[in-house]
Each structure stands twice: as C-alpha cells, then as structure tokens.
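Structures incoming, each one as structure tokens.
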Structure I
Amino acid sequence: MKKSFARLISLFIIPGVLNTVSASDLIIDDRSSNTYRSNLGTEWRLVTDQVMGGESEGELTLDTYKNRNCLRMRGNVTTENNGGFVQIALSLSEDDVFDATDYTGIEIEVAGNNENYNIHVRTAGLWFPWQSYRFNFEATTDWQTLRFPFDEIKPYKTSKRFPQHKLKRIGLVGIGRDFQADLCVASVKLYRE
C-alpha cells in the first residue's frame, strides 16, 4: 500500500519539480558557427573610440586559443585625443529589444592578458553613446567562466534603473587607460539560477 501511494504521489509531484529545476540558460554565442555570427543570428563587430575622434586601434578576428575557438579582440587602447576604448559589440535582437527578465545574469568564458575589461550592456532609453550598465572583470591567461548577476550591474552616466526587459546590445570592452588589449571570448550566455 505504501509503495503504491508513493508511486501515485511521484506521478504528480516529481514532474513539477523537474520542470522548475530544468530551466535552461540561453546561449548567445558558443562559437560553434566559427564566423562572426552569434547563435542569435546577429553579428559581432569591432568599435573603437575613433568614432568619436579618439586614436585607439583594434582588430576582431576568429581565432583558436588553448584549443578553444574564440573571437579575439586585440588593440592599442590610448587616451590620446580624449579617446580610450576598443570594443566588440553584439546586438541581441535584429528587431528591437531583448527581454531578459527570465534570466539571472550574464555568463562569459574568456581568457586574456591579465588586464581588466568591462562588459557594457546597452538598453532602450539610453540615448548617448557613453551611457551603459557595466560589469568589470580581469581576463587571465587561462580560460575562466565568469558570472555577472543583473542585480549587481552598475549604471554609468545614467540615473535610470536597469530595465532588464529592454536589452539591446552587449559589449566586451578594453577601456579607460593606455594598454594593449588582448581578449578571447569562447562563450556568452544568459544564465538562470
């Protein structure tokens, strides 16, 4: 009798538990395309401070680093002429905005040259190119997986609250000082906890 009751209960309870536990992450880019195209169908592009008169230079290439396919951003970041950044950026939607309210934050797999970099998130409602929401990280020479919860994101030059349902673009950025940027990116996801 007890075994029959336990089986009956498991038919109703366990499927509900499994559904709440099996929430999956959203792969933005896992480099399986081996092109500049992400898993979302949008393409990575390089942006430097030259769009605003700066003198930083950079390049975005498809590469392999320590046996991992990656996008590689290299460049000379200089603060000359009011500059100071190189960035690789990816639009999250070809249409309008991306609703990330079902996700906890951003996860990246990166390696680099032991320098500090930023993740910049652009959202609808940010009008000026210098406005964003940001995370900071160090890219070590070994591959590492880093998670950045949305509830810890820092607004930059905006007083607006972070609208998680209106994401437009993610950028990985070398910024703010004179240095040589060298950043490899193997994966970008939105994760759930």
Structure II
Amino acid sequence: MADPIAATVTQLRNIQARTGMTIAQLHAAVATSGAGKHGEKRSWLMERFKLGYGDANTVVHFIDKPLPDLGGGGAAPAAAPDADADPLATLYTGAKAGLRPLHEAVMARVRGFGAFEEAPKKTYVSLRRKKQFAMVGPATKDSVEIGLNAKDLPAHPRLKVQPPGGMCQATTRITSAADVDDMLAGWLRQAYDAAG
C-alpha cells in the first residue's frame, strides 16, 4: 500500500516546482486574495496559478497547519528567513515584515503574464524582460511601492507621474490586498508588454 504521507510530500514538492513558489509563499498569496472559505481559496489558486483541483485543495488544506518536511522547500514557514537564500527577507524585515504578503500578491499577478527576470536590489526588486518594466518594494511600514515603466499610462489618482529620465514613468502605492486589483494588474501588464 502506498504511503499517504510520502504521496502528499511528493505532491507538495511538485506544486512548488510548477509554481516556482514555496507552499508558504502560496499561503501568503492566498492570505491577500480576499478569499475566505476553503472552496473560494481553492478556486482562487486554480485560477491564479493554474493548479488542478487536487493540488489547489491540498495547498488550502495546509493553511494554518504544520507542513510535512519537504526537504528545504517550505516545511517551516515560521522559521527565521535566511537573507542569502531569500532576498525578500532583507527587504521585508522589522516593521515592514507584514508587507511581504502584499509583495507576494503583486508578484502572483505578474507571474501570470509570462516569463521575466526578478533582480533583487537593496530596497526593491526589479522586474525585467528586455528592459525593466516594474519595481516592487516597501515604501513605508504601511505601504508597498510599485514603479511602472510604461509610456502612455492613463491619468489616474492612484498613479504618481515621475519626472522624465527616471527609472519609471509612474509609481503607485498599495496598503491592502484590495489594492492588488484588476486596475493595477492592467498597468503592470501594459508595462510588461512594453518591455518585451
């Protein structure tokens, strides 16, 4: 008879390999999604990360429960982060640690667009295709700033136009999961497409 624990470990490892995220990072993304019930969280994971029903269900099952040992792939999400292995740990530390789920939610949206490079810097993460299209990093203890490198962004109260010659044409700040909405995703997609 197959070992159910070993099967679950294999399934969780495969989910991490397919999504490029640890189970703890997927849990953080779900936490910012606004989904409340088990089925809503499962559906959100299926839509956002293209997970199958069983995989999404397993991810949701382990929210707020201890994970089995995945061999270095997220078994202890509460453990102190290793800054060398996790560049976000140096960005989201101290008073800004609570902003990391917002960063993860933004990245979950961008990962849905296709391939790109994440280049961690001292105070932000640069997102690049042929050129940089966005920057994401903590602005204050209460907000994450997103820089958008796209011309012809529509005027909007949420966008702050930057002076010519800067690294980005506009910036916006988010303070809650509700700010990671379709409008923000549209601006990010415009920047992503322009950098292709």
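Observations on the model:
- Source structure (of I, II) for distance in nm of label points 7 Å out along Cα→Cβ at positions 68 and 100, computed value 2.5: II
- For relative contact order in percent (Cα under 8 Å, 6 or more apart) computed as 17, the structure of I, II it came from: II
- Of the structures I, II, the one that 2.4 was derived from, the read-out being distance in nm of label points 7 Å out along Cα→Cβ at positions 28 and 148: II
- At a computed 65, 31, 31 (Cα extents along the principal axes in Å), which of I, II: II
- Between structures I, II, the greatest calculated value of distance in nm of label points 7 Å out along Cα→Cβ at positions 52 and 156 is seen in II.
- Parent structure of the calculated result -11500, given that helix-only ellipticity at 222 nm (-39500 (n - 2.57) for each DSSP H run of 4 or more, over all residues; to 500) is the read-out and I, II the choices: II
Only the coordinates and a few stated rules stand behind these numbers; no lab work does. All values reported here derive from a predicted model rather than from experimental measurement. Cβ atoms are built from the backbone, for glycine too; each structure is taken alone.
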